[in-house]
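*Asks:* Please go over the structures that come below.
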Structure I
């Protein structure tokens with residue numbers, strides 16, 4: 001199958017309808033679910049696919065659904081799309097293996113780009129490869145706070161945003177970032193993002 005598949009899991013009907021139209025026009029095969037239970041009961045295709053997942057839903061939250069998929073060893077990249085993301089939720093989502101977290105509302109082009117990136121990453125990387133395990137081992141040398149900062153930096157959060165939500169100064173964030181780069185012996189955010197992506201399946 002050459003067509004890319006998108007699974008949209010959101011409890012808001014207007015959001016589901018809008019996203020369905022966006023991704024159908026972009027050439028995706030679209031499946032929509034109004035709750036995680038319906039999605040987990042479906043036969044989810046793990047190749048060339050992505051889940052666009054709401055973070056906050058009445059019966060089961062996105063993080064819980066993400067954890068359930070991992071327990072069932074269903075490996076599908078996830079992009080969270082939510083209007084209610086705080087910094088703790090973002091850390092939980094990213095450390096749980098999500099490719100990205102996008103805040104509502106977002107431009108259609110941004111959503112499509114994130115989903116395509118998630119599918120490509122999943123295609124290129126075996127989540128249980130030696131390289132993945134090595135990346136995870138590298139991240140284990142970071143302190144808990146450094147790992148929080150690393151995950152958020154890798155997701156594109158600014159130093160100012162990280163400082164505000166973690167209740168620390170921007171200078172402290174920058175110091176953590178410098179320590180992270182030194183401990184991991186890296187020189188760019190791009191390399192940090194690559195390590196985080198490789199390690200994510202082990203970070204749950």
Structure II
């Protein structure tokens with residue numbers, strides 16, 4: 001089986017397991033994960049942070065976005081640029097007004113209400129989405145390569161953090177040369193400093 005097929009099989013298996021978690025339990029676990037993410041010194045010291053808004057049975061990253069806004073951080077969220085198939089980053093200040101469902105039903109910044117951020121060098125901290133992770137920092141996304149492309153354009157090294165449920169931590173993820181590793185993996189039960 002080739003690397004992409006192996007990734008897809010793992011992706012389907014973890015998404016299915018995540019979807020079996022009852023919504024109330026996912027929310028409870030998400031609160032624990034987000035609390036630990038916000039305890040990281042890298043988060044506390046960051047001024048500009050990049051996050052994402054969850055969909056489906058993902059970790060409730062919206063909780064983190066709300067906390068970052070409450071903490072006075074400059075909060076950036078991604079929007080898929082359909083022409084280039086890259087992520088454009090926008091500063092959001094109000095989740096009620098500044099986001100709406102976009103590509104694939106994922107909530108994205110509303111272009112008319114948000115400031116586009118061209119200077120990637122201002123980002124201090126990134127909370128990355130993903131389907132599966134290893135304790136060494138390997139990350140399996142949804143297959144579009146959007147975050148790997150974004151990270152490849154960043155000349156500096158912001159803190160790369162993933163929040164996930166324990167069931168998303170696996171032994172091994174097939175890696176390609178373009179895949180980027182996370183530095184910290186935070187689950188409901190532990191905070192892992194990856195290699």
Structure III
């Protein structure tokens with residue numbers, strides 16, 4: 001039994017030593033710097049696609065048509081669901097936030113809160129009805145209704161042979177008039193990555 005314990009202890013000790021890799025180095029980098037380690041969808045892809053699609057959307061004819069029909073009023077937009085139909089896990093919320101940032105920074109449209117955050121705002125308003133003073137309590141029925149909803153999908157195709165792989169991403173967005181269900185804009189952005197092992 002003692003002969004078996006010593007080799008097991010040595011193996012355990014060696015595995016601990018090897019797991020403490022002194023060659024590992026971590027450094028802070030600029031968040032805008034493009035770093036692509038795996039070839040998968042990353043922060044650079046999300047930011048780049050959001051900026052391009054938002055620029056396309058806000059530069060199309062639907063916007064001046066709306067403003068002309070509504071005496072210069074800026075349209076209000078809610079960002080709805082953007083589904084991930086790709087082959088990998090992509091956090092759609094990060095992409096949605098990149099779109100919302102680009103929309104707000106552009107300033108051509110008004111952005112309306114959506115989903116769980118809107119529900120949280122309504123819960124806070126409900127709480128204020130019981131607990132806030134009359135002069136600071138926020139009233140019901142004054143939310144801004146959205147004129148349009150932006151929805152879409154993130155898709156991918158993978159082609160792989162031996163030590164090479166091509167990953168193709170296609171992001172499709174649609175802007176729809178909420179009152180009429182008319183699609184007023186369709187945008188598409190593509191990314192193609194060649195990965196060699």
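*Asks:* For which of the structures I, II, III does the calculation of Rg and Dmax of the Cα atoms in Å return 15.7, 47?
*Replies:* II
*Asks:* Next question. One of I, II, III was used to calculate FRET efficiency 1/(1 + (r/R0)^6) of positions 41 and 105 (r between Cβ atoms, R0 = 35 Å, to 0.05), giving 0.95; which?
*Replies:* Structure III accounts for this read-out.
*Asks:* Another question, then. Taking mean projected area of the Cα convex hull in nm², for residues 57-120 alone as the quantity of interest, name the structure among I, II, III where it is greatest.
*Replies:* Structure III gives the largest value of mean projected area of the Cα convex hull in nm², for residues 57-120 alone among I, II, III.
*Asks:* On distance in nm of label points 7 Å out along Cα→Cβ at positions 65 and 153, which of the structures labelled I, II, III is highest? If you can, show how the numbers build up before the last one.
*Replies:* On the way: I: 3.2; II: 1.9; III: 2.4.
Biggest value here belongs to I.
*Asks:* Can I ask one more? Taking helix-only ellipticity at 222 nm (-39500 (n - 2.57) for each DSSP H run of 4 or more, over all residues; to 500) from the coordinates of each of I, II, III, which one would give -9000?
*Replies:* Comparing all candidates, it corresponds to II.
Just so you know, all these numbers are worked out from the coordinates, no wet-lab data involved. In this text, all values refer to a predicted model and were calculated from it rather than measured experimentally. Cβ atoms are built from the backbone, for glycine too; each structure is taken alone.
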